[in-house]
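Pasting the structures here.
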Structure I
Amino acid sequence: MATHIPCDSQMLADIEAIKQLKGAYGDIIDRLVRKPEHEDRAALGALFTEDAVVDFQDMLGVYAGRAAIIRFFADTMPTVTAWMWHSFHSPIITVNGDEAEGRWTLYALSTRRTELHEAPAATYGRYIDKYVRTPEGWRQSLLFFLDETRRPPV
């Protein structure tokens, strides 16, 4: 049974802008762990609202505010992670005026600095995000990651 989802050109443009925002997030943080650059720090900050929250729960912690988010990805992550690659799939984006929610499937690979000669580790799960329309365009206000990686017991 097909479901009819009402849609117009503005909604399609909003959904595409949010997809571009999420894609930019993955691209920027992948670059930041390899070589933290000032322009990437600024570009990362521009993706989030000033009061945004990034919540990786017990996996990597919670970071509140744009400055804390930039510090985490640009200063902390590169000290432990040498390489990352993010791939987002199956977006489900709901736009309601100037607010939106997005769900994404994630498959990511990474190499820790202490394991440079090992195969990259896989992480997979779901992002559950919130976005707001600002005068500068769509910005992320919440990034919540649900880790669904099946790791062997330590």
Structure II
Amino acid sequence: MPDDRYDRDVLAWSQHQAALLRRLAHGERVTVVDWEHVVEEIEDAGLSQFNLVQSYRRLMLVHLLKVHAWPHSVAAGHWRGEILSFQAGAAQRYLPSMRQRIDLARLYGLALRQVAKIADGDGDPVRTPDTCPFTPEQLLREDSDVLEARLRASPADQTE
């Protein structure tokens, strides 16, 4: 009879499965491991961490673009603080295996679309580059002033 604990209480299920896996690791014969869900949860754990890092990067880009578009906004100081917070969160959770899966162009495109929908009371926005001027490593490690300078130095699309 299958154990429906996974569907009823995933926390209790995970603790039970962990205990079974520990017993198995110590050489005990265990036949009731819920392998299908164990494998699924392991994959989900890694994907969850990756998605969190991606989310931090996208939010960094959104705030960098807002600072770039409205540099004199009264909110610019707040946006800069958010950039630092998101950068710290991403750097803390970043793993080298994530590098090959990062689609920075896609994240930048999402950030551009989000910022394009913002109407700030501080005037018309400064045009932003259509392509991402950062590498994944720069977003993780460079000071926000350096990131802002890279954004300013990158040419904006001049076509209308």
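Taken together, the values in this text are just the output of simple stated rules run on the coordinates, not laboratory data. The structure presented is a predicted model; accordingly, all values stated were derived computationally and were not measured. Cβ atoms are built from the backbone, for glycine too; each structure is taken alone.
Figures for the structure shown
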| read-out | value |
| --- | --- |
| Of the structures I, II, the one that 0.00 was derived from, the read-out being FRET efficiency 1/(1 + (r/R0)^6) of positions 31 and 111 (r between Cβ atoms, R0 = 25 Å, to 0.05) | II |
| Of the structures I, II, the one that -20500 was derived from, the read-out being helix-only ellipticity at 222 nm (-39500 (n - 2.57) for each DSSP H run of 4 or more, over all residues; to 500) | II |
| For P(r) over Cα pairs in 5 Å bins from 0, in percent, for residues 15-102 alone computed as 3, 13, 22, 26, 22, 10, 4, 1, the structure of I, II it came from | I |
| Structures I, II, by FRET efficiency 1/(1 + (r/R0)^6) of positions 23 and 143 (r between Cβ atoms, R0 = 30 Å, to 0.05): label with the highest value | I |
| Origin of the value 0.99, where Rg/Rh (Cα atoms, Kirkwood Rh) was derived from one of I, II | I |
